[in-house]
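The following blocks contain the structures, represented as structure tokens.
Only the coordinates and a few stated rules stand behind these numbers; no lab work does. Values in this document were obtained by computation on a predicted structure and should not be read as measured data. Cβ atoms are built from the backbone, for glycine too; each structure is taken alone.
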Structure 1
């Protein structure tokens, strides 16, 4: 809401003009969000990219895409920073682009992919990511 003093309707009986209030609504961008001077974006990655590491192209607002390096073992929800790729500040410098990684789970698999995942499940059968959760719940 912006107030413009003296730019409203003329006052009664020759009085001074009133104030004009301008209400501004900003629609959300379909890809980018904002946190202060920083822009935010969520980028889907595959399980192999998150597990083994790799390079991911990320769109920027009004500029060329940037390439981020995912380190091996990148967890779902990790936020990475692309410096200087955010919103323009009043002083002309730019904020950062905060990139959140979201591991994409496929809804359908080919027979070869399903077989590879079954083989992976067998190879990692002893690893239980919930073991510490249950121990902590028991107070151990």
Structure 2
């Protein structure tokens, strides 16, 4: 997307799972379509409700790839790529960029008592590693 205006309703997507904790990709695709048909302005995989904290890197990649494919550029995809470490946040952000996400949504690292300067450095390093816009979550 050439120009992206941050506006409107951008809901986090719940990651649908079967009882055995495997991802229900058919229902994920249904959710994407249901939300877009409902008039949302963007979709946000791996928000707090997206269970990103319990998924493996490979599961996150497949989920994000599924969402991006199903969205098919109808609305922007705001990929939640924030992790506890800067290194992992960069890896997730670069993966999201390579898959075609439109925006990165990055939460402040949890479980770390970071100073304002350390947080600034965290976000600066991530921003320098990608070309996508970043929304602080």
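With Rg/Rh (Cα atoms, Kirkwood Rh) computed per structure, which member of 1, 2 shows the largest figure?
1
If Rg and Dmax of the Cα atoms in Å, for residues 11-50 alone is computed to be 22.8, 75, which of 1, 2 is the source?
Here the read-out was taken from 1.
Using distance in nm of label points 7 Å out along Cα→Cβ at positions 91 and 107 as the calculated read-out, with 4.8 as its value, let me know the right label among 1, 2.
Structure of origin is 1.
Suppose you compute helix-only ellipticity at 222 nm (-39500 (n - 2.57) for each DSSP H run of 4 or more, over all residues; to 500) for every structure in 1, 2: which one lands on -13000?
2
Of the structures labelled 1, 2, one was used to calculate mean projected area of the Cα convex hull in nm², for residues 19-82 alone, giving 4.4. Name it.
The correct label is 2.
To test your reading of the models, identify which of 1, 2 gives 0.9 for distance in nm of label points 7 Å out along Cα→Cβ at positions 43 and 75 when calculated.
The read-out comes from structure 2.
Using semi-axes √(5λ) of the Cα gyration tensor in Å, for residues 67-114 alone as the calculated read-out, with 24, 10, 6 as its value, let me know the right label among 1, 2.
2
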